[in-house]
1. Out of 1, 2, choose the structure whose coordinates give Cα extents along the principal axes in Å equal to 62, 41, 28 when calculated.
2. Please state which of the structures 1, 2 yields 20 when relative contact order in percent (Cα under 8 Å, 6 or more apart) is computed from it.
3. The value 3.3 for distance in nm of label points 7 Å out along Cα→Cβ at positions 122 and 202 was derived from one model only; which of 1, 2 is it?
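Readers should treat all values here as calculations from the given coordinates under stated rules, not as data from a laboratory. As the structure is a computational prediction, the values presented were derived from the model and not from experiment. Cβ atoms are built from the backbone, for glycine too; each structure is taken alone.
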Structure 1
Amino acid sequence: MADVLGSLGQTQDLGDDLDQDDFQLLSNALRNERNTQDILAYKHELVERVQQRLEEQMARVETWKEAGKSSRPEEADVDWSVPILCCTLNNNRFRYLLKAYWRARLSKIERYATLILDNEELQRNCSPKELNHCLQYFVAVGKCLKEVVLARLPEEFQTLVQESQLTEARDMIPAPRLDRCVFVRLLQDAGHVAVDAEGQQLVDMKAGDIYIIQYKLVQRLVQQDIAVLI
């Protein structure tokens with residue numbers, strides 16, 4: 001945005017623009033969330049950084065609006081309408097990505113709420129607010145199912161996590177399908193990666209390469225931001 005405003009001669013009080021690298025990182029995070037059932041780690045630092053800069057940009061827009069109101073048109077040295085428009089449009093792009101990222105994660109968290117609450121590693125991948133929502137969702141849905149369905153069944157079948165209390169297996173907990181095929185693009189060289197379940201067939205994956213492959217075989221690459229799902 002700074003380049004656009006600079007070309008128009010609008011360079012006053014631009015401050016720190018929202019980083020376009022963050023825009024790409026947030027876009028990649030959203031693609032990964034939408035294209036896999038895996039509960040990926042929440043991007044704490046990225047989200048907090050974008051939120052902070054959005055607040056700064058919004059405050060700057062309000063300052064520009066006040067500056068435009070306080071000066072008479074014939075006395076104004078700067079037309080603030082252009083920087084206000086550019087900054088607002090840029091902010092809206094980031095807001096859309098943030099909201100889409102949160103919605104994609106909440107959709108999976110609700111689907112696999114039981115699994116998350118039963119798995120400490122998956123809980124570490126969630127933010128505190130997501131964990132709180134997960135617990136509240138599980139309690140609300142569980143209460144509804146018990147009152148509407150389970151209360152009418154024999155006692156041994158009145159459980160949300162087992163087909164029957166006569167067995168110890170927790171076989172009613174849904175889990176993500178990590179063996180589904182996905183499209184993946186390498187963001188950087190990954191070296192030799194096994195592309196079969198036995199780990200015998202290796203492929204030298206280079207930055208820019210695109211593959212159709214089972215997600216579990218590239219799960220580590222996606223989690224480490226070496227690859228992005230497309």
Structure 2
Amino acid sequence: MRILIVDDEPIILGGLVKVIGGAAPVGAEIREAGDAFEALQIMKEYMPDVTVTDLHMPEKNGFEMMEEAKENGLCERFIILTGHDDFEYARRALRYGVVDYLLKPVDKEEVARLLSQVNRNLPSLDSTDCPPHAKRILAYTRLNYMNDLSLDHLAELMNLHPNYISSLFKKVTGDTFVNYLNTTRIKEAQKLLSLHRDLPIVEIGRRVGYENKHYFNKVFKKYTGSTPGAYREDH
């Protein structure tokens with residue numbers, strides 16, 4: 001189980017990490033963020049199962065962070081923390097997949113109960129309800145296509161078997177993981193070739209995940225029928 005804790009006050013954040021760490025299920029991993037921007041960046045790599053977050057943060061508040069996280073498939077479940085005992089906050093929070101609404105200071109037993117509830121409801125490897133896994137995997141791939149991705153990397157990150165991810169990918173997208181990844185990269189390369197005409201082709205290849213220029217040319221031609229240079233001239 002992966003838990004992300006977000007609060008803009010360092011002392012409170014440290015206290016939350018201590019309390020939640022003591023209340024979390026055995027084997028849980030915990031990360032922390034000092035604001036919504038940092039939290040969203042961590043989510044892209046960490047893909048938490050649940051985010052425990054303050055609502056009142058500067059520049060981007062908890063509601064805005066949850067909305068962006070949901071839209072991008074970065075996290076599906078949230079436990080919100082606030083010092084305001086206000087029904088309107090709780091009602092608004094229900095839109096974002098909030099598990100519950102807790103007032104500061106948090107109660108360790110209540111946190112333990114909520115995290116246990118979340119953990120029980122996480123989809124298992126044997127579950128036929130595949131969308132939660134699929135959404136996380138697809139979101140991570142879309143956000144990190146330019147990095148060195150593989151089934152083994154995704155399997156380690158998601159705590160799933162590579163064969164399971166491969167079959168799930170095929171079931172949900174109708175495509176293999178490698179083909180989906182290459183298609184995503186080439187589409188992004190096409191955008192860069194059209195929008196940034198002075199950017200060297202080798203640099204475009206690097207930006208979308210191909211360090212080797214010749215391999216980039218080969219894959220690009222396979223998926224588009226032309227080389228990157230020819231595509232740029234025609235578009």
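1. Details: 1: 84, 51, 22; 2: 62, 41, 28.
The read-out was computed on structure 2.
2. 1
3. Numbers: 1: 3.3; 2: 4.4.
Value 3.3 for distance in nm of label points 7 Å out along Cα→Cβ at positions 122 and 202 corresponds to 1 out of 1, 2.
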